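Derivation of every value follows stated rules applied to the coordinates shown; laboratory data play no part. If you're wondering where the values come from, they're calculated on a predicted model, not measured in any experiment. Cβ atoms are built from the backbone, for glycine too; each structure is taken alone.
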Structure I
Amino acid sequence: MGFMNQFAALADNTRKEIIELLCKQGEMTATDISNNFKISKPAVSQHLKVLKEFRLVKVKKEAQRRLYSVHSEGLGEVKEWAESMTDFWNSKLNALDNFLTQKGVDNE
């Protein structure tokens, strides 16, 4: 599963909000998560399934409870890609800035 699939999973606002909620609150049950949304519990469960499939959340079983939390490795892959794109474009923009400076163009 590539990080592009993770981006696709995060394109949905509800899934993005679930990730944000888990980042702020830490481990939560599906019921606790669904109490924060105005959609049905089965709908939240489907969103959690997608997030788990693309390694954005992980599940820990404790007795009868399933605790969901952010999967830091999965989010780390997204972060690494975003940082590599930032580095790529920063280097291109710096090269353009240097070129314009050498040509005497005011780039302010």
Structure II
Amino acid sequence: MRKFFLALHKWLSIPVGVILVIVCLSGSILVFQDELQEWAHPERYFVKTTTEQPIPLEQLIPIVNSQLTDNQVKDVRIESDSKRTYAMGLANINVVFCLKHATNVQ
């Protein structure tokens, strides 16, 4: 009887362990989604050099809104690091897009 329960324990614990690993791995991916995106696409989140002054938000938001159809900028996240891009959230969909430091280029 003991051998039966040991075998049952072993064969039931293997699929349960696999399910737990999948749940933990997918949860970790969701928790660290922003960091993984920054690691996978650094060109979206970082600029190499900025030599000119950035466009003030009072001018930048209307420029971005004019390029959007059926949507508008809801919020802007500006990091303290000057090598980071601006992240803009949109009102109608749950998307954040990054905008490199826009400069007054003629």
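Quick notes
- Winner on distance in nm of label points 7 Å out along Cα→Cβ at positions 18 and 42 once structures I, II are ranked, highest first: II
- Given -16000 for helix-only ellipticity at 222 nm (-39500 (n - 2.57) for each DSSP H run of 4 or more, over all residues; to 500), calculated: source structure among I, II: II
- Among I, II, structure where relative contact order in percent (Cα under 8 Å, 6 or more apart) as derived comes to 23: II
- When distance in nm of label points 7 Å out along Cα→Cβ at positions 50 and 74 is computed across structures I, II, the figure 1.2 traces back to I.
- Looking at Kirkwood radius over Cα pairs in Å for structures I, II, the greatest value goes to II.
- When distance in nm of label points 7 Å out along Cα→Cβ at positions 34 and 66 is computed across structures I, II, the figure 1.1 traces back to I.
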